[in-house]
Structure I
Amino acid sequence: MADNKKAKKKALSNKEKYAPTSLDSEGPFADPNYYFNRELSWLDFNLRCIEDAYDSNNPLLEQLNFLAIGSSNLDEFFMVRVAGVYDQYLAGIEISENKTYLSPDALLTQISERNHRNVEKQYKRYKELMALLPNTGYQIKSMDELSSSELAEVEYYFKTLLLPTLSPLGIDAYRPFPHLVNKVINIMVKLSKDGEEHRAIVPIPQLVDRYFVIKGQKNNIVLVEEIILHYLDRIFEGYEITYAYPFRITRNADFSIIEDGASDLLALIENYVKQRKNGMAVRIEIDTSRLGQFSQQQIHYLQETFELEERAVYLIDGPLDLTFLFDIRSEIGAKHPEYLFEPYEPYLNPKHTGEELFKTARDHDIFLHHPYDSFQPVVELIAHAAEEPRTIAIKQTLYRVSKNSPIISALKTAAENGKEVTVLVELKARFDEANNVYWARELEDAGCHVLYGVSELKTHSKISLIIRKEDNTIQPYLHLGTGNYNDKTAKIYTDMGIITTHRGLTDDATNFFNYLSGYSSLPEYHHLHVSPFAIRDSLMDYIDEEMESHAINGNGRIIAKMNSLTDKPLIEKLYQASQAGVQIDLIVRGICCLRPGIPGISENIRVRSIVGRLLEHSRIYYFYRNGDRHLFLSSADMMTRNMIKRVEIEFPILDKDIEAEIIDYLELQLSDNMKARELQSNEEYTRPVQEEDNKINSQEILIQQSIEKQQKLNEKLENLENLHKKPKLGRLSKNASNPTNRTTKKLSQNLWQKFLHWIRNI
């Protein structure tokens with residue numbers, strides 16, 4: 001295929017690009033047996049997502065949701081990570097990465113073996129859950145299982161709404177093999193007529209609904225590919241259909257953006273997004289459930305056309321692309337919420353809205369733990385500043401935002417109101433490039449100063465700075481967080497942030513934005529650590545200090561929570577700390593290249609992963625320091641890309657009450673025995689020991705605490721409102737005509753109003 005040949009040629013010409021940065025083959029921790037491979041570790045993470053579909057503690061539709069998450073995750077993994085390894089393989093790179101020293105060829109084989117096992121487990125559970133789905137009043141049926149009246153309804157749908165959108169593509173000398181869109185389901189058709197064989201492909205349009213629902217006492221769901229396969233003879237009249245099956249290709253979407261010399265980065269990014277559609281195929285998925293007599297010969301044509309080896313072919317006995325389960329979950333869940341997680345409203349303190357938010361921030365730091373705490377205060381911080389006359393300037397970084405972002409809306413309003421608004425929109429946020437280009441133009445049109453990031457780096461920091469003039473002085477307000485300014489994902493991602501007026505932090509933030517927006521030397525920060533490199537250096541220093549403290553006091557302790565751990569220098573430093581006797585607990589949701597439990601190397605390191613209802617996303621680094629505790633939040637994981645290829649921020653928690661709350665949270669996660677899995681030295685994840693009377697689900701505990709906290713606040717406010725409506729003033733009411741008593745009553749009511757205002761703001 002022409003596009004695959006071009007892509008392969010390009011890979012061969014980029015040999016240097018795909019080589020690992022450093023092999024580090026010498027040193028006390030050079031042994032590849034001390035590490036897990038990044039790609040294989042990621043596949044283990046995706047397996048943990050799939051395994052949550054087996055957890056009967058999750059409602060039925062939520063189990064389906066985990067299967068969909070597994071498929072969605074896997075698509076991106078192939079488009080980026082597997083594609084990168086395949087490029088290395090084509091370029092003749094000998095070693096894929098600098099920890100396990102696997103060759104690209106060996107790694108591709110191991111990826112294939114492990115992922116085929118994962119997919120088999122995923123589809124086994126899919127079939128089990130389909131048997132339970134009728135309990136909800138819905139079921140997925142094949143065309144052969146429909147009644148005559150149901151068939152008539154589907155036929156009408158096909159003739160009126162489906163058939164006009166289909167474009168069958170014959171393949172012969174005059175009609176070459178078509179360019180197929182990434183991740184779109186197609187139907188491969190083998191035809192015959194007058195003794196001659198023919199092939200054709202029917203792409204299923206991307207905007208066509210994936211399934212059709214036949215309403216009734218039992219709502220029957222029919223997948224669109226089932227409908228098209230059933231009526232193929234209407235599309236290819238006069239031909240005999242030998243066989244037909246759905247298939248899907250996944251393309252390489254990992255392209256380098258050459259920024260040097262670019263006169264218009266927006267246009268460059270738009271072109272990059274277009275190129276992604278033409279990437280080389282790296283995976284073929286084939287639904288064999290319609291092939292009664294399956295033969296390898298039936299798929300040989302596709303495999304040969306895309307020049308892919310057998311390890312890149314996935315034969316699936318079931319529907320392709322299980323992400324359609326997201327929509328089924330939503331559709332059924334809207335009518336039957338009992339099959340979903342019980343909804344809850346995150347905690348929102350009235351003191352953290354409007355002008356009260358700014359007043360509170362002047363008094364003390366505000367800690368927000370999403371989604372247990374509402375994301376609304378973060379939105380209010382920008383929205384209120386946009387309308388407040390005292391606001392002079394707003395500065396913010398944006399990495400990923402929602403489609404109808406209230407943050408974007410507030411920034412545009414601020415610029416239109418004459419505020420000085422500077423926004424760094426990271427155009428290189430993978431798979432959000434087109435969305436961010438759109439928002440960049442919208443913000444520019446509104447009068448904002450828009451920066452596009454830093455050359456050759458991604459700006460992944462989460463920071464907002466608001467400057468107000470109050471009482472003839474300049475008062476800055478700062479928000480720092482671990483997660484994106486995205487009001488949608490803030491409902492399902494666990495993240496932390498602070499709103500503060502601490503002068504040391506706000507001065508650092510001012511220097512940070514001035515460095516990004518103008519020309520100046522790298523600032524000297526007093527409290528912040530900013531990558532590239534500075535965050536890694538700081539973490540190395542703090543680990544060293546913990547070792548020194550342990551040598552004196554014998555109580556060294558490190559707890560670190562992150563999405564992924566891949567950075568070799570930091571892993572080596574953690575090994576050193578373990579050898580020194582420091583006790584280390586790591587909470588790593590996804591990839592972990594560190595191997596715990598190696599005698600003499602990492603026997604003092606424990607690693608656990610929590611996969612549950614919410615996606616664990618916060619990054620926390622805690623060092624005991626003999627009781628002189630140091631605790632930091634960060635936008636950065638312990639990954640090489642976060643350490644040297646991104647602009648990231650690590651910030652300290654200076655408020656001791658907030659520090660204590662976060663440490664309690666870490667200890668709670670370390671006690672989780674329902675959603676946690678513990679990494680063993682043999683690379684297996686096992687469930688912790690669980691006592692029947694001591695089941696701990698850290699996420700559900702925090703959700704319940706949030707609900708109870710809100711209920712208590714609401715009850716307190718309601719009781720005070722009721723008291724205010726019926727004030728009991730005793731003897732004063734009997735002598736209200738007395739001028740002295742009337743004055744006393746008025747003073748009492750004024751004091752009551754002040755007290756009520758104060759208690760509302762607790």
Structure II
Amino acid sequence: MMVKALKDILFGKKLLNRHFAPLHSVACFWLLAISLFLVSKSHAQQDSLELETPQIVVMARPQQNGSIMLRWAVTTALAWRKLNQDGYEVKRYTVTQNQTTLPRPIEKSLGFFKPQPLEEWMPQIETNDNAAVLAQSIYGESFDVEGMNELSSIINLAQEQEQRFTWGLYAADQDFEVAQMAGLGYVDNEVYANEKYVYKVSPAAPDNVLSIQEGGVFIGLKDYEELPKPLDLAVVFMDGKTLLSWNYATHHQLYNSYYVERSEDGINFKSLNDLPLTSLNHSERTDPQRMFYTDSITNGKTYHYRIKAKTPFGEFSPFSEVVSGKGEKLLEYVPHITNKHYLDERSVLLEWEFLEEGNGHITGFELNKSNRADGTYKTVVKNIPPEARKVQYDGLDPTNYMTITAIGKNGGSRTSFPALVQPVDSVPPNKPKGFKGSIDSLGVVTLNWDPNTEKDILGYRIFKGNNKNEEYSQITVSPHQGTTYYDSVSVKSLNNKVYYQLIAVDQRFNMSEPSEILEIKKPDFVRPNQPVFKSYHIKEGKVHLTWAKSSSEDVVQHQLYRKEKDSVGWRLVHTLEESSGPSIASWADSEVEENRQYSYTLIAVDDSGLESDPSPPLTVVLPKATLYPPLEGVYGLADREHNAIELHWKSYKLENASKIVIYKGLKAGSMNLLKEIPADATGIIDRKVKVNNEYTYLFRMVFQDGGVSGISTLDVKY
């Protein structure tokens with residue numbers, strides 16, 4: 001009886017009215033959201049929900065005071081009700097020490113946790129709404145909220161257990177001490193900065209009754225981070241009210257509620273909501289990115305707003321940035337631009353409509369201009385009288401967007417929709433300048449140019465060709481905005497150059513003259529064709545060489561190399577700079593010596609520095625051109641007795657002589673070879689003679705290196 005009486009005192013309808021009455025606009029909204037959510041789950045997912053495997057979800061946050069705060073919850077209403085009876089077991093495992101993983105984690109039991117007995121909730125219930133809601137969720141005989149008759153039909157459709165579960169966890173998220181009383185939180189004070197831990201929360205309920213997956217978290221004191229500011233606070237000031245909004249999605253796993261503060265002087269702020277602003281509308285189909293709050297204000301007065309957030313551990317974030325402004329009463333009358341009369345390329349006469357009865361509510365009009373419909377407008381004509389309905393403007397650009405603003409006497413204003421004002425323009429832009437480009441080894445072309453100075457430039461058209469004199473094709477689908485463009489070419493094609501031209505286009509699609517043709521050489525990976533020797537001859541101690549040049553178009557140089565017989569290295573002896581001309585080249589090598597063998601080869605070099613294969617070598621032997629000394633002491637005797645002529649000479653002293661060649665003939669007649677004899681001979685007998693004839697003899701030494709001596713002549717009468 002005492003327990004029942006205590007329940008009636010703690011959770012009677014009268015007490016619920018007291019706790020829920022202050023919620024009104026805030027709590028009722030969240031209750032409606034939850035109720036609608038529960039209805040949909042009750043009808044569409046009633047069967048699948050109970051088949052869902054429940055699990056325990058754990059979160060933790062280290063503190064600067066050297067403790068770690070833990071919070072956990074289970075994911076289904078049935079599991080939550082079961083664990084409220086049986087409780088949770090929390091264990092800690094020390095995994096690392098001094099940044100070293102332990103070979104075996106150190107296990108420590110932190111205890112069993114479940115809601116405190118009903119009697120111990122009473123001191124908190126009297127002063128803490130969250131404690132009252134959570135205690136009602138756990139121990140209340142019914143979960144009915146009075147004062148919300150308009151929602152009673154919706155609530156009655158929802159499962160009561162789902163309501164207990166949702167509101168209970170909501171209350172636990174709002175107050176960490178209350179969460180601890182409900183067996184859903186713990187503070188571990190026996191932790192060390194050089195360690196990291198795994199906290200495991202397991203269900204104390206038997207597995208055969210209800211299977212619930214355990215949960216855990218890995219954390220240490222060094223994981224502490226300062227709480228971030230709430231993001232992207234924005235405000236819209238309207239007639240008598242403001243609409244605040246801020247980024248909710250980014251920090252929704254860190255913060256569960258928000259508080260809005262307002263100031264009239266920008267220094268002293270006062271909270272606008274005693275109860276936290278919280279979003280419960282989380283599902284797979286809806287995940288709002290922002291939260292909203294509406295405040296009532298007095299027009300013409302400046303207000304400043306900021307927000308702070310709260311974590312499930314009861315920590316408050318730093319304040320957000322401050323946003324400011326003031327509300328204005330909207331002017332009831334709106335101007336509308338109706339006509340545009342162009343006077344010339346720089347002037348226009350604008351006309352607009354505005355109800356005559358609105359003249360007494362305004363101080364006048366202002367004309368505004370922007371270069372874009374959604375751009376920033378600048379006031380270009382001020383102090384237009386309230387009775388005026390037309391104005392002339394003489395500072396037009398090629399494209400203008402104009403608006404008319406009516407200035408209200410009470411500080412409000414109304415602006416017309418933008419009107420496009422575009423005078424006739426037939427003047428093309430100037431020819432683009434500074435057109436240049438480059439190609440990298442992958443064939444990526446980078447084109448750059450100087451921007452045109454005309455204000456109405458729309459972009460640039462880029463044209464490309466593979467041959468300089470062909471008709472170029474456009475490679476931009478629409479005018480390219482910017483002064484850098486990237487293209488690609490094949491570096492292995494037969495064309496070793498690519499050509500570009502540029503045309504500027506204004507907003508009226510007038511086109512400039514084409515830029516100068518830009519010629520860009522492609523990266524060269526192909527070696528030039530080799531040149532070939534055609535002929536040679538030796539004259540006056542020089543080797544005269546003739547060759548066919550390389551057929552490659554990008555050759556800039558031919559190099560002629562020479563080496564002597566048995567020499568290892570080639571030596572560059574002549575360089576021919578290439579120019580348009582004959583395909584045959586020649587050169588005479590004068591730095592040679594007689595009686596020596598030389599080899600020649602050619603290499604072609606292109607404008608990328610690539611060299612051709614060497615041409616097949618040409619080998620040349622220079623004969624000895626200088627005569628050795630002639631035979632000396634030549635004389636002859638006519639021996640008529642023996643019908644012969646004896647020929648004698650001195651012994652030849654040069655060692656490399658190989659033979660003596662003797663020619664014979666009648667004087668003033670032709671000469672014929674008489675005999676070849678060894679070089680060491682000093683005479684012979686000629687028996688082929690006739691009486692009364694005069695014979696001429698020629699003597700020449702022949703040497704082993706192919707050289708010959710001077711000729712010795714002898715005349716003999718017989």
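A few remarks follow.
- Parent structure of the calculated result 228, given that volume of the Cα convex hull per residue in Å³ is the read-out and I, II the choices: I
- Looking across I, II, the calculation of distance in nm of label points 7 Å out along Cα→Cβ at positions 233 and 617 that yields 5.1 traces back to I.
- Here Cα Rg over 2.2 N^0.38 Å, for residues 345-608 alone is compared for structures I, II. The highest value is that of II.
- Between structures I, II, the greatest calculated value of relative contact order in percent (Cα under 8 Å, 6 or more apart) is seen in I.
- Origin of the derived value -12500 (helix-only ellipticity at 222 nm (-39500 (n - 2.57) for each DSSP H run of 4 or more, over all residues; to 500); candidates I, II): I
None of the figures in this text is laboratory data; all of them are computed from the coordinates on show. Remember, predicted model here, so these are calculated numbers, not experimental data. Cβ atoms are built from the backbone, for glycine too; each structure is taken alone.
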